[in-house]
Structure 1
Amino acid sequence: MGPTNSSHSYLGYLDMTSKESSPEIMSHPNTIIKNVFGDVNLNSTLAPAVLLSDFTTKEFVFAHKNCQTLTGYSSKYLTDSGLESFLEKIHTEDFKKINGDIFAENFRVLQTINFNEMFDYTFCHSYRIKNKQGKYSTILQRFSYVLSQNNKPIGAIGYLSDISMFNNGMQMVHQIERLHKSGTRQRKEIIHNNNFFHNLENAVISKREVEVLKWISEGFSSKQIAEKLKISPNTVNNHRKKMLQKTNCKNTAALLSFAASQRLL
């Protein structure tokens, strides 16, 4: 069993967990980092921007120097100021989603994970964070929860990436992956994928997208649709991809089912 009450927000869970004593595992950050990242050379400028947090103290146990390039804050600042200070720098709208919907779904999945599986699950979400100059960067954070021996989340280990050039901040992504191991073979399974749009117009399917969808529903290929609409097959595929993102559908069949339920076709 994992945590017993999923009604807590992220901040509420931190407040509840901070009343407990810091677990022994947090006294060995290098061991945790090695379990997740292997023998990565953290002295290299190419090393991932690793962050290790302890929920019981609301502190960063470790912050790699490359975090400064991404967030504008030095590793010393992050470890000195703590987790709550970092969260306060996340855009208000983005943190509202992290504190509510995103944490709630993570919490639900965590209830199915035991201690020996914790690093087989990767949680991922994006957000905008304000640097010292008051400008926002869009960050993608990938992490695994660190569990106590009784399967309770007491921290998180992962890394940050700057995705500003790919994401203008109007859309948040949230994904959960599970790693399946069979001998020397490994396979990743996406068990949750969601997108949040801050503006309704960014989430609404456009007239052109509906037009593409109608041709898809009639069994036409991307090439055939492109010829009918006098656009490139690549543009057709981009419309399809955007519709999947906007509707949080995993495939075309699910997209067509959604369109039918919403009377778009």
Structure 2
Amino acid sequence: MVMKGKKGLIVGLANDKSIAYGIAKACHEQGAELAFTYLNDALKKRVEPLAESFGSDKVYELDVSNEEHMQGIAALIEKDFGKIDFLVHSVAFAPKEALSEPFMKTTKSAFAIAMDVSVYSLIDLTNRLESVLSDDASILTLSYLGGPKYIVNYNVMGVAKAALESTVRYMAVELGRKGQRVNAISAGPIRTLAAAGIGDFKQILNWNEVNAPLKKNVTTEQVGNSAMYLLSDLSSGVTGEIHYVDSGYSIMGMAAAEQTEDGKTVFCWDVRK
């Protein structure tokens, strides 16, 4: 098992449909010991049973916007694990109105919140955990194609993901001097709690399915397996990368199909030939 002896913290697990769950499952199956965080009491009821299913009772309250929580997380990790070998940052948020209104209507406050929670939290969390991260630790965050490309209704979150991907590269250089790695996974659209806030998400799913080279959407299991690779020693020579797990959709420069108003798929040319 490639993760045997490895210890890691998963930040942002929400439920068993989340990408963080797929990552935790893949790492657990390969022998990793895991700790988890929950945002608030409502999510604690969901996260604790999931942690138990992975043989873990290490569950900590962590709101990345809460200074008290952030100050205390390293001490909790040190008490339970000593040091950890990997960190998964699965945290993103923007106020509802910033996703439902046109991008140009984004308020200064909503923009600041999206950047603080979705981007700066990666920098802040890594700094707070500096004393408990192993010398060859692997750090992983989650992005989406809406960062480098325009995705309908993704709005301010797309700008946040663009900033997050740039952050990965800058962090990779500075942490690389210590032997630590930083990468991101850019997954295709998946029905998760976070995706529920994106307008017309069903249409995005359908579009991705018919236009991706593999003609299907990805699963949390597939994303989890790719993440496990980036967190393990198998990827010891990889850092600063944005790794796409999207059935190849991101390579497409032209749509293979379009959808009519009644939901039917019309192929622009016969891609099966």
Structure 3
Amino acid sequence: MLTYLGTGERRYGEKPLPAQQRRAWEFQAVLKGSISLALPAGAQPVQAQRLWIFPPGHSHGWAGEANRSAQVAVFHFLTAPALLTQLLNPQGFIEIALSRRHVQQINALVGQVQPYWNRPAPGMMICYEHALMELSLIACEACAADTVAAQEGYPQSRVNAAILWYAERMETNPAFTQVARAVGVSAAHLRRLFHEVLLASPTQIIDQLRFQRALQLMSDPAMKLEAIGQQCGFGSASVFSRAFKAKFGASPQSWRSTAASKPVLNKVG
């Protein structure tokens, strides 16, 4: 749920905001110009094209250069994806550099959210959730890129090899110990590498692979559930159906019926 939206020009150099705690998750992006994050210990150097993310209760404010303005976009959400908590730096927040594409993306999000913020209407909650997911994804992708760049290549290469090896043998549902043996490491070590590189457990990633393939196969109405279950490593239609319902809250049959009944919408250029 979005609880605050602030956009436009800020003159933090003339009107700084003192450090204080917020009750919600704060996403603040400087899209043009530069601003400075003010922590209780003092203001940091001014930064341009940055996104900062703070969890509830974090104490911070904003400063800037005298006689200079900046364009910002500020979103406050009651909740945020749990993964963001794992990405917090030692000072308790996330800071990432924004590319030109990211700046354009955030400007577009503001354009989508602002009409609902000014005048609530049906679709408002979906729009807010979409904005939260887009901002979170920008942060996750940037942090993942930094992690990969900081690695010497070994952790990423082992994880990639494990995922590829499993994907090619998914229908046999090999044990994780087999996967680890195939890429030349112990299961415990590979499990640590998954957490280090992907910030997720092997079980989470493997489940994602299996259900992703299942959804792809289910888009073909000619594919029987028995064949889908076998190709995705579930072994049978009944096991697959139980796992699918536990994951998505609906049976494969009802999911297919719902997907088939949705109209095809033409894109508006």
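I have -10000 for helix-only ellipticity at 222 nm (-39500 (n - 2.57) for each DSSP H run of 4 or more, over all residues; to 500), calculated from one of the structures 1, 2, 3. Which structure is it? This value belongs to structure 1.
Look at distance in nm of label points 7 Å out along Cα→Cβ at positions 24 and 128 for each of 1, 2, 3: the largest one is in 1.
If you rank structures 1, 2, 3 by mean projected area of the Cα convex hull in nm², for residues 32-175 alone, which sits at the top with the largest value?
On the way: 1: 8.5; 2: 9.5; 3: 12.9.
Going through 1, 2, 3 one by one, mean projected area of the Cα convex hull in nm², for residues 32-175 alone peaks for structure 3.
Values quoted throughout were computed directly from the atomic coordinates according to the rules given, and no laboratory measurement underlies them. Quick caveat: nothing in here was measured; it's all calculated off a predicted structure. Cβ atoms are built from the backbone, for glycine too; each structure is taken alone.
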